[in-house]
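Pasting the structures in now, so scroll down.
Please treat every number below as a calculation from the coordinates, not as lab data. Because the structure is predicted, anything quoted here is derived from the model rather than measured. Cβ atoms are built from the backbone, for glycine too; each structure is taken alone.
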Structure 1
Amino acid sequence: MHVAINAAFWNQPNTGSGQYTRQLVYHLNRMVSDLTITLVYPQVAGQPKPEAVPPSVKVKLVPVRPGNLGKVWFEQRLFPQACRAVGATVAHVPYWGGPLQSPVPLVVTVHDLTTMLVPEYRRPFLTRLYNALVSASARGATRLITDSEASKQDIIEYLHIPADKIERIYLAAGSEFSPQDSGLLEMAILRKYKLPDFYVLYLGGYELHKNVTTLLLAWTYVGQALGEDYPLILAGKKPTQSNEIYPDYDSYIQQLGIGDYVRWIGYVDEEDKPVLYRNAETFVFPSRREGFGLGVLEALASGTPVVTTTASSLPEVLGDAGFAVEPDDARGLAGAIISTVIQDNLRAELKQKATQQAAVFSWEKTAAETLLVYDAAVGDR
């Protein structure tokens, strides 16, 4: 079998689609000796070529124009042409951006329908147009993959695609996420971000659906209970402007009077994330909508107590290894955070359950199940 993979996100390993593409390719390449993999990469002039590609994985560079029009042209015309040119037997688009027509059986991974289902995200005309395009392409794909049962139900309900055409395949955390302390390197990374001895961690995006405003509201209770010794660390790229997608966090923090208890540290290098997770007292992830919730799983794999919400896929990832509260329940969120910090017996129990739950997921399992979807797609055609 020869699979051609749309590698548009390959050089963006800090994104969910980039991580997924890389881990899938690495594990398929290691596990399946008779599988040929070709990365079809949209090459913008002056931009780097694909990095960290295994020697046995082939790369086809496809020149494209920068910007959204170049992206859509690559997805709809250039990627299918490249699949034919390299002699692929199956094509895989590892994000919601498949072509309307494919010369070979087509597998598309639809991680979630957030841009369709959150009203603030679908208001721009071009977003609605793109959603319509990729929705039609998903209906025409040979097979779909999605990250959770929650996302599968969304696809069935909103894209009107039959359940037997959709395979739920969970993601996984990398082996670098573990409770194992890295010694002196650990201390250097903690100093790099000027982290205190004790902290509660949020690491993720700041779009509206991430629900960080409810976390900040919860901190009006947590801050009073725990004081400045247990600050909330906000990690991840801070929005440079506020609008209907990115709330004005600084103003909200000031309005709530919690500035003494909250600290921004900004962008975190990918290789530093395991240290931040495993040294946190608690990881909190208040999202209203996820396709999977990789941050929750990475924290669990690091042996860190987790507080998240009951929204979409998050209970599937968490299992019984942490607290899940309603997304609008700031008081409940605060109570769960405080409990994980001050109750030593509870912390010990959650840390043990965390690694056990994380072990349920593996990239080897993800790759093996994806290979079965490729086989089924070829058989369907």
Structure 2
Amino acid sequence: MNIHEYQAKDLFRRFKVNTSEGKVFENENDAEEYAKSLGVDEFVVKAQIHAGGRGKAGGVKLVKTPEEVRDTVKQMLGMTLVTHQTGPEGKLVNKVYVEKSSTIKKEYYLSLVTDRSTEKNVIIASPEGGVDIEKVADETPEKLLTQPIDPVVGIQPFHIRKISYFLGLDKEQTKQLSSIISGLYNLYTEMDCALVEVNPLIATNEGEIRALDAKINFDDNAEFRHQEYPELHDPTEEEPLELEAKEWGFSFVKLDGNIGCLVNGAGLAMATMDIIKYHGAEPANFLDVGGGASVEQVTQAFKMILSDDNVKAILVNIFGGIMKCDTIAEGIITAAKEVGIEVPLVVRLEGTNVELGKKMLDDSDLNITTATTMKEAASTVVSLI
């Protein structure tokens, strides 16, 4: 689960991570009054959306007066911001963050993630901050430091010294970095984060080390032990169909292709999308109805797939374990009659009650093409679009 920059910075402050003073607003007049109270002569106004690339898209502005803060906030609120991460449809700006500007002498990159292959947390650092870290990794990998942290012992002084030396910090800045990394690590572990990223981490002209930007992504699997997760969740930042899918108890992610997918199991869903691409087409969605979907859930899944006008065919790929093939067949038949499926429908069933499920489809008199293998199912559905 992603959260906004202003929320991430609130958490930074809670965990004693030095960051810029600022506040979020939903109207321009309150923003102007806050800017006046700061008593400084330069401000940064930032659109709050769940996407990177805001600066290049006009979502980050440097202004000089409280009046300019008011005008900029008014301009940003309600605008649709299009960045390289939002897609062409962009994202609507509902909140704007105002903070004191910072004098920047040097920009760095710092993040925390989990390396599942080594079962360790990892600090990633670079002296090249303020740019896409993927670009740094591709073009100048020698400017990227990856420091594993054993979760049993946590951050140690030698970790800090190694990272500081790599970034080229002096003794006083190393002390500040130690405080920042310790705070970030505590935040990362205590809040069950999947990602904590600071890009850029800056050194000011006065020698202060400060987190200028903040990005946090929580591990959804840990929501049961964090009551504040739902409070930090912003449903306006999510695709409406994805929210609807959560309410029905399955996973849905809209994509840009034209073949709708209905699958049970995340691994099988990924494999289904891969084999569609292998045969030269693109999936329109990721949809995992889970292992125990009901007829009602299957019917709703079809409705969601067909709500996308780009869908020209549907591939159903089910392995019947907990969910029996006759249940999915009943759901397909019910959905076809209720929704009126007018695009080609290819169904591949395997597992518990597979013969009964196939017989139900054959006896339904519906225009359904059945397949035995994934390869056959994928090649068939691609040939029908």
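Odds and ends about this structure:
- With mean count of other Cβ atoms within 10 Å over residues 297-304 derived as 21.6, matching label from 1, 2: 2
- Structures 1, 2, by FRET efficiency 1/(1 + (r/R0)^6) of positions 1 and 321 (r between Cβ atoms, R0 = 35 Å, to 0.05): label with the highest value: 2
- Ranking 1, 2 by mean count of other Cβ atoms within 10 Å over residues 201-208, the structure that comes out highest: 1
- Label whose coordinates, when relative contact order in percent (Cα under 8 Å, 6 or more apart) is calculated, return 12 (choices 1, 2): 2
- Answer label among 1, 2 for the case where distance in nm of label points 7 Å out along Cα→Cβ at positions 81 and 345, calculated from the coordinates, equals 6.8: 1
- When P(r) over Cα pairs in 10 Å bins from 0, in percent is computed for each of 1, 2, the one that comes out at 5, 23, 31, 25, 13, 3, 0 is 1.
- Which entry (1, 2) yields the derived value 1.03 for Rg/Rh (Cα atoms, Kirkwood Rh), for residues 97-168 alone: 2
- Ranked by mean count of other Cβ atoms within 10 Å over residues 73-80, structures 1, 2 are topped by 1, which has the highest value.
- When helix-only ellipticity at 222 nm (-39500 (n - 2.57) for each DSSP H run of 4 or more, over all residues; to 500) is computed for each of 1, 2, the one that comes out at -10500 is 2.
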